[in-house]
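Input: structures, listed below.
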Structure 1
Amino acid sequence: MKKFEKDELKLENALKKEWLLTNGIGGFAFSTIIGCNTRKYHGLLVAPLAAPGRRKVILSKVDESIEISGENYILYTNMSNNYISEGYKNLESFEKDYIPIFTYKIKDVEIKKLICMEYGKNTVCLLYKIKNGNEKAKFTLAPILNYRDFHQMNTNHEYTLKQTIDNNKTTVIIDDHSENPVYINLNCGRYIKHDNDSFNNMYYLEEEKRGFYPEENLAVPGRYEVEIEANEEKDIEFVCSLESNIEEISVKNIINNEIIRIRKLVLDSKLNDAKAEKKYEEKYTNFLQEYITSADNFVVYRPSFKLHTIIAGYPWFLDWGRDSLISFEGLLLIPRRYEIAKEVILTLIRDIKFGLVPNGYSGFDLRPLYNSSDSSLLLFETVYKYLQYTNDIVFIKGIYSRLKTIINSYKQGIDIENNNIYLDDDNLIVAGTPDTQNTWMDAKFGNIAFTPRNGKAVEINALWYNALKVMQEFAEICENKNASNEFKEMAEDTKISFNNKFYNKKRKCLYDVIGDSKIRPNQLFALSLSFPVIDANSEVADNIINTIDKKLLTDYGLRTLAKGEKNYVEIYEGDPFKRDASYHQGPVWPWLLGLYYNALKNMLNATTNKAKKQSLMEKIEKFCDNTEKVFTEAMERDGVLGSISEIYDTKPPYSSKGAPAQAWSVSEVFRIILRK
């Protein structure tokens, strides 16, 4: 990870760069590289009360200052109305290796601040390593607390705080939430309680850009003061937690444990064992650490299921079935996290209802949500990939009946939550209504579904064909020849109808939905799955890729709608309605590059023409190199450092938008860079 020096920490530039830590149960710490919170989602402790859901902002930040010879110097940066405190001017550098490290320089005093979360716990730790100069100093820390749902705001709020102080350990009950006391502790100095102290009207720049009211009040329960002798080197450990026994915590141990944990994930991935020249390059070693760390952020444990799941994106998403399935290979299979991969599959199938895999779970009551016609079909590709990586035939036999239930349900018809899914007489799947958003293009505001795509959608039917071919093989594994033949016949019938009805000769690509000739990237599913419904060595396949190249492909991903089509949008911006209306009408999505990459590989494997094979090999290599170059730069430019955003604008400066750390973006971009 790049280290940002003082000249790169100017306010406007630094506010665009963020860092993220996660705790493996849905909680996170998240802010900018100068420690200025610009989102309502920023905080040092955002904790799930029912992991990974019901997330609350608990510790917003800690404001530090140091007094030298009677003069006070601040380290913190806050925005309020038209005022910005200027602690960032004392920041010498920021880097995030395993954890964020801030280095401040004031006169002859150096202060390093390290931040770490305890894995599996709602606990955040700060370690200050202070090298004092020739004068006695006093270091002050003021924790700034909150207690709210992370989607909400405490605007014009007056807090009530009840504090119990035991030496430097303070138990704070905020607004009578006695069921979840907040515990704070410092390993030295003294704690001074404040009465009715608050930070009013903290301003969140990014929320205003997103069309939300940008100000809220926060509580300041007290401050810690630590005396530091001249020329003394002192380590100060601060802890904030929803766990009660924090006075027993060693912050240094937690930091060391987290570094060891990430290093083990890198080692276990065996990605550095490949016999390649890159193995010996420091650049490649750093890349692997960045990839594994970024991928790990999305892997979380659901205690109520006793299984792992995948968070779709930070800061605002929970686990989504569709996102988990698309992210599966890059996050879990490539880094060889096979046991967790199995758990994620079990999480996805445990609540199948009428043949539907949940598209997600409510963040409030954990209720499964079924607004998806593609998640169940994506499951077949995911399980097939799992088998290819692990050869775990026993597991396949164990879930075969559940998979068969899905196929039978799609044949018989499913109409819960307005999914309106059924197999038509032409052996193609129909799904959705004009008011339903049950494909991945699922933006909806109130009762308006902006891209309903109801009818016979291209990717739903490509996935249906793929699912039938997967089940043909799984039936063979389970020694059910009759079932295998039945799935084979169904697949052949589907393929014939698909090829007859989806090809748009005029535009030389596939209809997005039969009857809808808008050029969208969903047609790539027909070429990118394990069993492509379009012959990968055909003129039709060549035409599809040529159309994608001309109309949709960009350096940052694929446009969701071709330029020139009705309602095309280049910039994702504005209030919630405007953003939802444009979400899938042009903005670029990086994860779609994975479909494009798979399609090229399938075409390469299918052709026997030497010249075409050579051309495709060169095209794939150029594409992979360009993807690496573009996103290596993008991951340091804006958004979460070392991660990849949900979407990008389609014109310069190609700003990242949406969730600043998105699972399927990370999965697919890193998979391309790794050539997997």
Structure 2
Amino acid sequence: MNQILKGQSDRTQAQIIYTSQELTSDLASMVNRWLVNQGTPELKWRSDARNFIERTPGVNEIWWIDSDLTVQWSESLKPLHHIDIKSIISQPGIQTKLASAQRDNLPEYSPVINTDDGYNIIFILMPIVFDAQFDGYFAIEIYIDEFLARILNDPVNTGFYTKAYAGQEVVYADGPQLQQNSYLEFFELNLDADIDGWTFKIYPTDTVLTTILSPLPYVVLTGGILIVFMLLMTLLSRHKAKNQSHQLSLEIKEREKVQQKLSYLANHDSLTNLPNRHYITQYIEQYIANSDKAKIPFTLLFIDLDHFKDVNDTLGHAMGDQLLKKLPELFSRIFRNHDIIARMGGDEFIIFLPDKIREENVIALAERFMKQLKYPVEIEGHQIRLTGSIGIAMYPRDGTTVNELLSNADAALYRAKDKGRNTYAIYDSVIEHKAQARLKLVNQLHEAQEQQRFEMFYQPRYDAQGHMVGAEALMRWRQAENDYQEPKAFIELLEDTGLIVSVSWQLLSESCQHFKTLLSSHKNIVLSFNVSARLLEHPEFLSRLKNILDEHQFPYDRLELELTEQTLIQDVENSQYILNQLTNWGINVAIDDFGTGYSSLSYLKNFPVHALKIDKSFIHDMNEDQDDLELVKTMIVMGKNLNITTVAEGVETYGQLQKLVAMGCDEFQGFLFSQPIPFGTLQSHLQQLSDIDFAALDIVDGSN
């Protein structure tokens, strides 16, 4: 039993060491990519960070912390509201440890942190250092239970339990309590020099224990040993020299096997057993460097599974992993034996097609692959259907280096996604120009944010008596004096780059400062502010919102946050938690663009809602389209029955206003009253704007 336990202990130790080294190596690769590119655009970094999180068990969030220990960017799968990285880097003594990590260019590990809801977490901070260049740290958050569970596998399958201690504290356990007479083996691991080592105890399941301690195997084993011993004694003298030579040969072969295994692990993905990013990039580099092969064209397909994150979110990461394991079989049905298929990370794959292939044949191959993807994959009773997007680049037409080819294939993939996914795109100059234009716009947005050229305009809102009851804050980008651009030209890119978070906080602070001056003379006026999905899911959303309101001493009940239905369904559980907290604080919540989502009625049941803003698409045609009119009427009646304020957006004509008032709509907003205007204009005309006489607009008989 002790020998068996020792073997299992050694295997467990090797698995943990290898996976931990692979984790830090992967983090170091992110650092290298940062240094090679002399920094990375935020959009590219977030994509890289998300791939890192999705392919690394137990990692939920990653941060870039600059050289001044200021958190600049963060990316996470979902906001769990557990630990703020700022609290980690502000702990006593941590700056000394980080300085040491920077000097030695080694990762720094935090002690184990216990959350209020029962999670054990550690943080790894990797310095971004090359020669004299220091750009801060990448930090990752690791959930110990998930990380170790994925390494050690189910005890039912292995036959052994594992319990891990950090000091005297149990940080992981997958089995029952240890008894004084339990069979066990243990080993110790040190994460780094300045924290206590971890102790891992290995002990058998009841099934394994019963099997090993049963007397029958020992009788058989003892008899077998005696027979073998007698045979060995007979042959020993004759074959001693031969055995020594054979033993040496076996040791050499074993070492060769170990080297081969290490080489295999370094070049292959552990989940799918396909070649990995390292292998395919090295292979292409060597291919191009070979003077004979470099004369032969080849093709790269960059494949990304569409909405694969939905599989992980709905069925769990274990199911997602099972699906990824089945993909090599699917690839083998389409591609040739000498084609190279590599997993780049997450749900991204590269297909290397050697030899010259005509463009129409490459297209036919891509279409065959997409058609094959549509057939459902069955996993544990679930029928999963996939689609994929493909970017195509050809050597040497689209690049003569591995970086150019991968970058251009990635640009083509982006275009395929932009076309609606489930399609392919071939790299061409149009893609390049579009990518360059996008990059230029990203840089302009960064400059605009730094120079505070995003400003707020305000569109007044009125009740049925013609009194102005509030105004909606609407973002504008000032590109020159009196030259403002509306959000539809840049809002999607703000979302994609994550800039929407910092810009939103800046503009909320500005809006609170503006409205605070209005509240002194118009105490009932309400500020409406739009919240994006990126902002809502940010881990610091509630704390940052509270800080801004408290800083300006802005009354909580004079703020209304507008969220679309699509924003709320990004993470229903998180949305419910946040909206309940907002309601407890007295902040009003409005559903914007109501009626354009998938299941509007469910939100009224699941979320605390103060107002429904009926989308302007219904208002625009309701006088000509009976269906739109009935839908608007239904929304208004539903609002009244649920005691929810109804607000009509996009009111442009007297006829629309007349019908809305007649149907009992509570409030109105649109060009009929006012376009969005700068705060100075709103302030100077507030009294005039708030005295609109609806009777003068002939809303009673609709004659205008």
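From which structure (1, 2) was mean count of other Cβ atoms within 10 Å over residues 39-46 calculated, if the value obtained is 25.8?
1
One of 1, 2 was used to compute helix-only ellipticity at 222 nm (-39500 (n - 2.57) for each DSSP H run of 4 or more, over all residues; to 500), and the result was -15500. Which label is that?
Comparing all candidates, it corresponds to 2.
With Cα Rg over 2.2 N^0.38 Å, for residues 343-526 alone derived from the coordinates and found to be 1.51, which of 1, 2 does the value describe?
2
Quick one: semi-axes √(5λ) of the Cα gyration tensor in Å came out at 48, 25, 24 when computed from one of 1, 2, so which one is it?
The read-out comes from structure 1.
Just so you know, all these numbers are worked out from the coordinates, no wet-lab data involved. This is a predicted model, so every value here is computed, not measured. Cβ atoms are built from the backbone, for glycine too; each structure is taken alone.
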